[in-house]
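Below, each structure is written out as structure tokens.
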Structure I
Amino acid sequence: MDTVPFIDRAGDLYGYDNFVCDTGGSICEVVAPDDPRDPVLNVLASHLLLVWIEGSDAHTAQLVRRFDRAPKPMYYHPDFLIPAWHAYLRQNDVPEGAVDPDAFVRWAYARAMAYRQPRYAAMARNWGVSVTADEVQQVRDASDFNSLIARAIDRTAPRA
């Protein structure tokens, strides 16, 4: 919810005319992408174009490898977290107090990404656009980026 002040600050302090807000993947866990009244998505969509970078299986595997090398904290929706936690405990025959947090997040990461896909798709469908990871890898400069976003908007625009 503090994105708009950051946009203003980037302009005031640095003279930036353009602002990219990387929300991180966990945003889909705290919004209701199918609710046109969602307060967070309304603020974001009023000031930014939401862009989902849709990954292929190969891209997902690359992200999993990167995460495995350097796990980071993630927010998990309870509908995912509670069953995943219990499955992890069963599969690894480990009591709750003995769980290595990094081992759990490594185990849960790919599962969480799969769980989130419909939420990301709904955010793009209802609030923004989507591009593929392969398309993003072709971007080399601001002109390429602008062209990529223009194509994504054109794909999303209703046909007359």
Structure II
Amino acid sequence: MKKATIDLKAQKVAALAQKFRESESLVFVDYLGLTVAEITELRRKLHENNCEFQVIKNNILRRASKEVGYDLDEVFVGPNAVAFSKDATSASKIIFDFLKDYKNLEVKAGVVEGKVMDKDELKVIAKLPDKNGMIAMLLSVLQAPIRNLACVIKAVAEKEA
């Protein structure tokens, strides 16, 4: 029986470590003080943006983070939940937006693209536009010279006409 429990925990650690590797960003939070309805609302908001939210035991979090190479032992004290995201900004944005209405949620730390970050660094990440927003900004910058040239040509054509 004990061997089966140890094997089961090892499988959980390996699966969580794999999930850490696959995620672009992780946000670790203390959810104590939130009601079940509030946690459900947070999960729903995260799920709508292709993120996932799980409550995980600290021992499994510690072992999985060490396996991946993250030094987060001081974070895993008290109740912990993790928001997983496939992009760098979604989970942070949603959680910090959620914090505006629900003060009982505490952001502890996170990992963005393999770099461990504290709460303040995650807050900066949360303010950045998402990938589609950045692409739109880049395209706007690339189109500006062509747009300006077209305006000049149009002005010259109108002046001569």
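Throughout, read-outs are computed from the coordinates displayed, never taken from laboratory work. What you see is a predicted model, and the numbers here were worked out from it, not measured in a lab. Cβ atoms are built from the backbone, for glycine too; each structure is taken alone.
Quick notes
- If relative contact order in percent (Cα under 8 Å, 6 or more apart) is computed and equals 32, the structure in I, II: I
- Once FRET efficiency 1/(1 + (r/R0)^6) of positions 17 and 121 (r between Cβ atoms, R0 = 25 Å, to 0.05) is evaluated on every structure in I, II, the highest one turns out to be II.
- For 12.1 (mean projected area of the Cα convex hull in nm², calculated) the corresponding structure among I, II: I
- Distance in nm of label points 7 Å out along Cα→Cβ at positions 9 and 113 - structure with the largest value, from I, II: II
- Set I, II, criterion FRET efficiency 1/(1 + (r/R0)^6) of positions 41 and 97 (r between Cβ atoms, R0 = 30 Å, to 0.05): the highest-scoring structure is II.
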